[in-house]
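See the structures that follow.
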Structure 1
Amino acid sequence: MPENRLPSLNALRTFEAAARLGSFTRAGEALHVTQSAVSRMVASLEADLGRALFQRQGPRLMLTPAGAEYQRAIAGALADLDAATRRLRFGDATGPIAVSTLHTLAFRWLVPRLQGFEAAHPGLSVDLSTGDRMVDFTSEPVDIAIRYGYGDWPGCRAEFLMPETVSLFCAPHFTARFGPLDRLEDLRHHRRLFHSTRPQAWPDFCAAVGLPTDSLRPAPDAPGFEHFFMIIEAAVAGMGVALLPEFLVEADIEAGRLVQPLPVRVRNPRAYYLAYGKGAERRAKVALFRDWILYEAAPYRA
């Protein structure tokens with residue numbers, strides 16, 4: 001046999017357990033094998049090495065000097081192998097976690113909370129990017145994503161984060177300048193702000209509140225906006241009435257930048273989901289971020 005051939009990993013694990021526990025019986029219990037199996041494995045290892053590793057002193061099992069030296073080296077090597085395997089399989093609980101999320105959700109809701117995440121998990125930071133399309137977790141450097149939809153994206157696992165409830169919002173001075181907004185029917189007399197990437201938002205709202213779905217179609221001169229943060233700022237500036245997710249404008253309501261002219265709320269059938277590659281939840285960083293953000297979103301799921 002080649003002189004540099006190493007003993008089997010099973011033999012080394014068995015020897016280390018017997019040496020650490022001082023008993024073939026207890027080593028067998030720890031490894032879920034019989035005492036005789038441990039004894040045979042150790043005997044085979046001693047024959048392979050050409051050295052005695054254990055000696056009996058009455059009922060006690062003692063390491064020989066060679067066995068004690070070998071046990072110290074093997075224990076460290078097995079610990080290093082275990083740690084390396086865990087890092088590869090589950091990832092480190094340190095370093096950045098790559099998170100992809102939606103534009104307005106990022107800086108209106110997520111970014112203000114990230115300091116709390118980093119305080120709770122020192123050494124673990126977030127590398128944040130934004131986008132609307134679903135991530136390909138097999139080819140893109142993203143650990144976890146937040147997306148809006150039905151949670152039925154192929155090739156990943158999606159987990160419900162929170163619903164989306166929309167309401168009407170406008171600037172505090174809007175009705176004084178442009179006329180009353182006391183009933184839903186009054187919306188037809190006011191300029192409405194449209195989300196260009198959600199063309200069905202107003203028709204869906206109309207259907208939910210009992211208005212004709214075509215009654216609030218955009219006028220030819222109606223401004224369109226790609227992102228919610230644009231619509232929010234347009235509404236604050238008094239450009240029109242906005243249909244917005246409530247959680248995105250909490251700070252604006254509290255600061256008096258926006259008001260809710262009518263107590264009408266509609267919960268959309270689509271919602272916000274966490275998405276990640278299959279099996280990624282076993283990785284330490286993904287699991288920590290997942291647990292944290294689910295906790296942060298819990299009040300919105302109530």
Structure 2
Amino acid sequence: MRLRDLEIFHAVLQAGSVTGAARLLHISQPAASKALQQVERQWGITLFTRSAGQLHPTEEARKLEAASQGMLGQLDDVRRLVDGLREGEARTLKVVATPAIAQQLLPQALGQWRRRQPRVSCELATQHTREIVDALLLHEVDIAFTLSAPTHPALMTRPLVRMPLLVLAPEGYWAQDCQQTPMTVAELAGQRLIALGAHDPLARRLDGLLASVAQEASSTLPSSPRIVTRVQTYPLAASLVQAGEGLAVVDALTAHAATTERSLSARQLPQAGELVLSAVWRREAGRSRLAQSLADQLARQAAQWLQVPLAEPSTV
């Protein structure tokens with residue numbers, strides 16, 4: 001058994017198809033298909049069943065995955081050690097973040113981090129969480145930051161900071177004595193709302209809350225809240241609030257930027273729960289020292305801005 005055989009096996013597990021595995025391994029699709037056939041023939045085991053263009057791991061494959069995961073992790077450790085021993089060689093860290101994080105927090109944290117890592121170059125990208133998963137699995141980025149941690153067996157997540165959700169409104173919308181008091185969902189009755197697209201976890205949570213308000217409004221409240229516009233990002237929602245299109249429920253990072261740069265007002269909405277700023281890596285690659293140090297800086301910056309504690313150190 002060769003290490004290359006294990007790399008091919010794990011690439012197919014991650015990608016779910018030979019085409020995806022070929023991209024991960026930087027080889028052609030025919031070469032990846034031939035390599036997988038050779039592995040199955042040499043090992044004498046059927047590793048995948050094929051259905052509707054997808055490869056599904058057999059029970060034997062799952063057992064081999066668990067047994068061999070540590071070996072690939074050790075190989076990655078050796079590779080990172082070799083990289084670190086190349087004296088004078090500059091390193092590149094590829095980072096992707098969702099728009100709310102990339103708007104203000106990431107640039108500030110990166111500036112602080114850069115002072116301690118002057119020889120490291122960075123490649124930064126902004127994507128939605130669904131696209132971030134693909135970028136990680138295809139080895140296009142080293143680390144991702146998101147407010148909606150993905151659940152994928154090939155990825156590991158570290159929570160950095162837990163943050164509240166807030167209602168964003170134009171300046172002067174609320175009386176001065178209301179500014180520091182939390183808001184209830186019932187107070188959204190009769191309001192025009194700007195919300196994220198239905199695919200977003202926060203949007204689904206908010207839709208459920210609004211449904212409960214609508215049900216209550218039928219008997220006790222004058223009218224239910226109404227979503228007039230759906231958007232893809234929290235910063236865009238803030239821009240629409242500034243334009244007078246309505247109120248928006250946003251994350252604390254967007255609220256921080258909106259209240260400091262756009263002169264908007266914000267009040268916490270405890271019933272909406274909280275979001276978690278998380279760092280995400282490929283499980284097989286582990287957490288590099290550089291990626292870990294950037295995550296630490298981002299967490300400290302967010303905690304300082306939002307005046308919230310750091311999340312308990314854990315990984316999933």
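Matching task: -12000 is the computed value of helix-only ellipticity at 222 nm (-39500 (n - 2.57) for each DSSP H run of 4 or more, over all residues; to 500). Pick the structure from 1, 2. It traces back to 1.
Out of 1, 2, choose the structure whose coordinates give Cα extents along the principal axes in Å, for residues 112-231 alone equal to 54, 33, 25 when calculated. Derived from the structure labelled 1. Tell me which of 1, 2 gives 1.17 when you compute Rg/Rh (Cα atoms, Kirkwood Rh), for residues 40-127 alone. The correct label is 2.
Bear in mind these aren't lab numbers, they're just calculated from the coordinates by the rules spelled out. Since the model is a prediction, treat every value here as computed from it, not as a measurement.
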